[in-house]
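Derivation of every value follows stated rules applied to the coordinates shown; laboratory data play no part. No experiment lies behind these values; they were computed from the predicted model shown. Cβ atoms are built from the backbone, for glycine too; each structure is taken alone.
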Structure P
Amino acid sequence: MRIFFTILFVAATLRPAFAEQVAAPSLDVSKWPRMSLRDFGCMLEKSLGHREPKFNCSLRSFKANENPCDSAYYEGFEFPAALVSKVNPLLASIDLEWEHGQLQSVSFDFKKKIDPVSLKNAFGFSAGRGLPPNIIGVDVQDCSHDGVCLVIDGFDHIGAGDAECDSRSK
């Protein structure tokens with residue numbers, strides 16, 4: 001009987017974090033994966049007023065490095081920490097992974113545990129609804145003791161190991 005009440009207590013304690021309504025992001029994050037460096041920088045400039053020094057609306061010519069054996073293949077920038085809460089107030093950080101001039105993956109790191117179904121629904125990834133063509137996967141992961149991460153992948157990661165790079169070609 002004591003175990004039953006312990007389980008009820010734990011469930012009641014966890015319920016408020018899971019039952020909380022999750023606000024939709026202020027930007028359409030489903031368009032981010034596979035976005036080019038220039039387009040992503042321009043989106044930040046137009047929607048949030050942040051101008052990246054290199055990758056912004058004024059950039060006219062940029063040739064991305066197509067060689068995963070070269071560190072320039074991963075050239076990109078970080079999401080500005082000061083703008084994270086403008087996307088969603090529950091966010092702790094937004095991590096961007098760049099490859100060959102495109103956003104390969106984005107991770108939305110939340111400050112606390114949130115029910116995966118509620119989180120996906122709030123971000124526009126409801127069950128039974130297909131993913132946009134620029135997204136190959138959406139997953140909610142336990143990324144810290146206190147919070148969860150919503151990870152959106154635009155394409156499979158291709159690293160030096162996949163390309164069979166040796167130390168001479170780097």
Structure Q
Amino acid sequence: MLKKLVTKEVLTVLLFGLVALAFLIASFDYTPMASLFPKIISGAVLLLVLVYLAGHLLRARKDAGARPESPGGAEGGVKAGLSPKRHWSVFMLSMTAYALLVYGIGFVISTFLCSLGIPYLAGYRKTKVTFFYALGIAAAMALIAKMFDIPLPKGFLVDLLIG
């Protein structure tokens with residue numbers, strides 16, 4: 001049971017949680033306006049870490065009490081799509097690309113592109129829904145930045161083009 005609970009994914013999620021906790025603690029040294037964004041993001045990451053860990057724990061408890069399925073059963077077959085290791089690699093590469101795009105083309109535009117790309121990479125093919133979702137996320141980020149007067153990275157390419 002413990003081997004099913006402690007996986008590489010769980011350890012990685014815990015690492016993200018520790019980094020978010022460190023940023024949350026460090027943000028208390030900032031001015032109230034400067035600390036707002038790091039506190040919101042760190043709190044959201046910590047909440048997502050807790051949700052993930054709770055879901056993982058519940059799935060492990062459910063799997064421990066369930067009977068093993070036969071290999072030819074409905075759930076025992078090979079799943080279509082990418083393997084879990086490939087999913088993890090694609091996700092990490094897309095997050096790295098997003099971080100680089102933030103400095104290249106700016107926060108709002110890269111958030112829009114990332115919000116379009118990640119659902120597609122995950123297998124979600126409803127492009128109209130994804131487009132409006134991405135547009136809403138980017139608009140919400142721009143609105144929050146404007147409301148709270150938070151300077152977001154514009155990107156060096158945008159600075160070169162617009163000035």
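Out of P, Q, which one gives 89 for volume of the Cα convex hull per residue in Å³, for residues 60-99 alone as computed from the coordinates? For volume of the Cα convex hull per residue in Å³, for residues 60-99 alone, the value 89 is produced by structure P. Of the structures labelled P, Q, one was used to calculate helix-only ellipticity at 222 nm (-39500 (n - 2.57) for each DSSP H run of 4 or more, over all residues; to 500), giving -7000. Name it. Considering all the candidates, the number was obtained from P. Where does the value 1.2 come from, among P, Q, when distance in nm of label points 7 Å out along Cα→Cβ at positions 36 and 52 is the thing being computed? Considering all the candidates, the number was obtained from P. Supply the structure label, taken from P, Q, corresponding to mean projected area of the Cα convex hull in nm² with the calculated value 12.6. The correct label is Q. When relative contact order in percent (Cα under 8 Å, 6 or more apart) is computed for each of P, Q, the one that comes out at 24 is P.
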